[in-house]
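Just so it is clear, none of the values below were taken in a lab; they were calculated from the coordinates. As the structure is a computational prediction, the values presented were derived from the model and not from experiment. Cβ atoms are built from the backbone, for glycine too; each structure is taken alone.
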Structure P
């Protein structure tokens, strides 16, 4: 378990150094929520798909594609730079590699979910829109976890199969 945590820390540090991770994984869902609420304001709230209670789960699910992209990029870059070949010589097992990568994706995804929920709450306070209760928020977070896990493992799979130039294109079309 210690090797998995060390590998997790290494991956987390590598991802936290990427500026694009902050832009796409944190900033882009926030901007999308704000823009859709502005659009909904101009239609006097007559567009039901842009209501905050209907939009929030969709934005969270859409933001998980950026987790998939991040996982594909980190795995493919590690494979391209022969970092994984050096790790194969280490005493780490295959499940420790997968856990090391997937825990990072889980942390990023849960952080995205938290940011989206807090942004939705702030937007609902500004626009006086209806917002979901605390219990519904917890249920939303729990119900999105299978989608997050699927996105993480598809990202790891795409990063394993494709190189760092083609993996983002494959993730975009999936």
Structure Q
């Protein structure tokens, strides 16, 4: 193997990941962070593969999601967040220890591939899912940072929950809340 072969392989993996992110309607800054590709390269990929014909995928503009309150907005979103966080943890996207340093190192091509696999399984398991790909990227980063939300267990059954760092709500899953009060 020549030395340059590895460089081309890395670039091909980055391009493949960028195309997956584009199919999931990720914003340019999200794709740039996870692949290392330039904004121009991402836009050219979009124009070449996603902007016309049967492959058309809409592009979202503006800031990526950045408020953790989104995941606590409703019981449905709390449940979906826990399901998605479980998959992100199982696929090795979210590390066991959280810190700002860990979150800064989170975006990479390898983790991006695992993020896509976890998101695909999430969408297959919950076809009417309300959490978008951009929100799943934000959830992974927020859990890796650990300053506002964290993974915790239900105090009744031990089921996985996405909790606020300083919770105002009970630490019980939706199933235990419904069965205990009914």
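Which structure, out of P, Q, was distance in nm of label points 7 Å out along Cα→Cβ at positions 128 and 160 calculated from, if the result is 2.3? Checking each candidate, the match is Q.
Identify the structure, out of P, Q, from whose coordinates distance in nm of label points 7 Å out along Cα→Cβ at positions 48 and 152 was calculated to give 3.5.
P
Can you tell which of P, Q yields 21 when relative contact order in percent (Cα under 8 Å, 6 or more apart) is derived from it?
It traces back to Q.
Of structures P, Q, which gives 1.0 when distance in nm of label points 7 Å out along Cα→Cβ at positions 24 and 64 is computed from the coordinates? Here the read-out was taken from Q. helix-only ellipticity at 222 nm (-39500 (n - 2.57) for each DSSP H run of 4 or more, over all residues; to 500) computed as -26500: which structure among P, Q? Here the read-out was taken from P.
Suppose you compute Rg and Dmax of the Cα atoms in Å for every structure in P, Q: which one lands on 18.0, 67?
Numbers: P: 18.0, 62; Q: 18.0, 67.
Derived from Q, not from the others.
P, Q: which one has distance in nm of label points 7 Å out along Cα→Cβ at positions 40 and 56, as calculated, at 2.8? Checking each candidate, the match is Q.
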